[in-house]
Each structure stands twice: as C-alpha cells, then as structure tokens.
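Structures for review follow.
What follows draws every value from the coordinates through simple rules; no lab data is involved. This structure is a prediction, so every number in the text was calculated from the model and none was measured. Cβ atoms are built from the backbone, for glycine too; each structure is taken alone.
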Structure P
Amino acid sequence: MLARFLAMHLDADAASARLNAEEAHHLTHVLRLRIGDEVAVFDGAGREFRARIDRAGRGGADLTLLEEIPAPAEPRVRITLGQAVLKGDGMDAVVRDATMMGVAAIQPLITMHAAAPRRAISRDGAVTRWQRIAIASSKQCRRAVVPSIEPVHGLPEWVRSHAADQRLMLVEPSAGATVTSVAVIARDAPSSAALMVGPEGGWAAEEIASAADAGWTLLTFGRRTLRADAAAAIAIGILQYVWEDL
C-alpha cells in the first residue's frame, strides 16, 4: 500500500504535483523515501494519483503523476458539523473522527458552556492545529477529501445564518422542548445537513430555545448520555445509516 501525501499544488494536465515543506519532511525524514520511489498523492478535493518522487528537499518535494487512483466515494449527504469547542484534546478527537466519517465541513462554535473563549482559541492557534488533524485523518483513512475547518463562530450568529436542507441540534431527551427521535427522521436523504453537538456541560436552555425558534430540529438518540468527544461521530454514523449513506 502506497504512502499517501496531501499535495495542495497538483496539476493533472501537467502530470505534476508539489508537496509543502511539512509533507516533504514526513516523506524524507519519517518514512525515509527517496527519489524514484512511488507514493500516492491527493489534492484534498477528491482526486488521487500514483506518483513518483523527482525531488525532495527542505522546502518541499516535486513529483510526477503516473496514473489516477479511483478515490473512495464521498457521502451523498454533505454534513456540516457544528461542534461546541471542547476542553483539552477533546476537540482534536472530534475533528479526527468526523473527518473519518466523511463530514464536508467542521464549524467550531463558542457556546455558553464552552471551555474556552474565542480569543483564547485564536491565540492558541487551535484552528490551524485542527486543520492539520483533519489532513492526518484523511491520509490515514484513505479519504481523498479534507473537510474545511471554519473560523470559530459564536453559536447565535451561526444558528441564524447557516443554511442546509436539514438542520439538527443534538439534545438530551429532557431538553424541555419538543424533541424528535431519530426513529422518525425522514429516510429520504437531504442533499445537505447541519448537525450541532454541544459541549461537556450541555446546551443552555436559551441556546436550545433559540435554535428551535430558528427552525432547527431538536434531535435525540435516546436515554444514554454520550461523551462530548464521541457524540458527533456516533450521531453522524446513525444519521448516515438512516439515510442509507454509509
């Protein structure tokens, strides 16, 4: 099985690709690959090729594309995950697993019970780290698409502005509002969906009410309390099963 690398600069017509310094370092210093060795490169948007290493150095690597490799099909439903920012490395796990499950985009959200304010996340370079995690997860699970990691948003503005064919907010059964069971979610798959998952402390009552007022469906998967860093992957898998999109 060929080692895989993300080539942000890939020209299929010219049969050439270039790796950035970080990918080139992994190629030469971690995997110890050399000029003439073959690898797989993908563009992050759905195309993948078998390629030959022509040059590798500190600043990057140049490759010749040899043939296109059929990439695994992406989910039919484009899911955007709106995830409340979690503490510690919890958000890292969410990004890794949601990428593996095939989401199209991940939107980090600042909520009333979120562990860190937006300015602290920006100062920490968290979004850049999550982008790297998404790339690594795509490489490991042999996905040819890297989901976009959006800039951090506050929950109220995103609830009002985000558009999708189906908008779902994962809540506890006792949320104190009209809650829909996954058993009655329409099996007719939408073309796009948004799924919001809350932080360790759960949603505030005001957040649930504002989402419901904005037309979001409040969704529960039953009585079990899910870990905040596992809930998104479980929910995505269940929805893909319901929509026959696994």
Structure Q
Amino acid sequence: MNSFFGDRVNILVIDDSDIIRTSLRNFLSEYDLEVVTCNDGLEGIQKAIEYKPKLIFLDLMMPNLDGLRMLKVIKILEDIKNLPVIVISGHTDKNNVISALQAGAVKVISKPLNKDVLIRSINEVLGKDFLHNSKKIRHLTDAEKGEMNKQLKKYFFSSLDQRKETLQNSVTKKNIDLLKTVLHELKSSSAMIGFINLSNLCKDFESSLQNGNGDWSMVEKKVEEILEEFSVLEMLNSK
C-alpha cells in the first residue's frame, strides 16, 4: 500500500471540470478512501507516478494532454503501466469507447455520473464488493447533500464570467477546438448540479460540431443561446 496514506486506498481523479472533481471527491470520501485530483493529463501523469493510486478516473477531453494520449503514455511507463483506469466521458459513442479501451482503459462510463454505476464499476475493477467491504464513514444527511449542491453551484457561478469570455473568444477567433473544450466541460458540470436545459443546449451544440455541421453563423447563434441561458440562471440564482 502507498506510504503516503498509510493503509488507506487512494484514488486519482483527472478531469478539467472542477464540479466533476468535487463531486467525485465528495462521493468517494464517503468511504475510507483518499482522493487526489488534478485537471489535466500532464499533471495526471505526475500524480500517478507520485501516488501510485489504486484506481484512476480519467476524462477524455482535457487541455495540454488529453485522456487518450495520457493512457498511451501510462502504458509505456513501467511504474504505472498496470494501474487500472476508468474513463469518464460525455462522448461514449462506439468509436470513443473502442479507442479508450485499445489505449488501455479497463472501463468507460458516461457523464453525467451516476452513483450506482460508479459503485458497480469500482467493484468490477477492484474486486467484488470492494466498496461494500471498505469502511463506510457514513451517509450524507439531506442537509449535507443540500450544502454540497450549494457549494457546487457556487463554484459554477464563480467561474461563469470566465466561461462567457472563453465562449466569446472562441467565436471571435474562430477557434473550434477551444469551443469544443468549453462545451464539453459545461455540458457535464451543468448536468451534475441540475441545470439540465443548459446541459442539453451544450450537448446538442457539441454533437453538431462533432458531426461537422458547424458553419460560423450557426455557431454564433448557438453561443448566443447559451449566453442567454447563463443570464436566466444568474437571475434565478440572485433571487
């Protein structure tokens, strides 16, 4: 067992969404598990080498080094090549699933994340009833769940101005990769905290771009729809 945490099992979460990282940390911390997080693949490799986690949760679309390339790097590094990796992604079509598995993932699960799916996936990878046999600290009370959701929403709104600026810059500079990155993160993080309309707007927009149906007049219109939804959410949040 890793000496950093004594006898505690540690899990590494690599995702560029602060809401996804926080949600996974909160869920896994209900058990006697130590959770390490980072937001890009380059840092993820460093953390994997440093902590030797029992399991890695890895997003596919990230800055600096995406999930697929990170998987390929992991598999050639002797110290960490046998660490199990569960890919978490909003893009779980057949091609992406096959690519992730061929690159070395042991499992691929879809965002937004589902607690039952997470439990089942962890148990399948680490051994039957791994979580059930782990020391469960306690269930969160309704009040604690409400507070957790409140904090996740706080993170969301605190970064909203930056997201607006990024969306607008992607249109101004006609940067399709930047646009895809922010849509991917927004889709997952908004679904996680219950902003389903925003998540669906991002999902439909992202699908259009993935299918090559994105002329810039359409892009500008879709970005305006998302910015309008931001305004609606901000208004509701201020009440």
Working back from 37, 20, 14 (semi-axes √(5λ) of the Cα gyration tensor in Å, computed), options P, Q, answer is structure P
When P, Q are compared on relative contact order in percent (Cα under 8 Å, 6 or more apart), the highest value belongs to P
For distance in nm of label points 7 Å out along Cα→Cβ at positions 33 and 113, structure among P, Q ranking highest is P
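Where is distance in nm of label points 7 Å out along Cα→Cβ at positions 9 and 105 largest, in which of P, Q?
P
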Working back from -18500 (helix-only ellipticity at 222 nm (-39500 (n - 2.57) for each DSSP H run of 4 or more, over all residues; to 500), computed), options P, Q, answer is structure Q
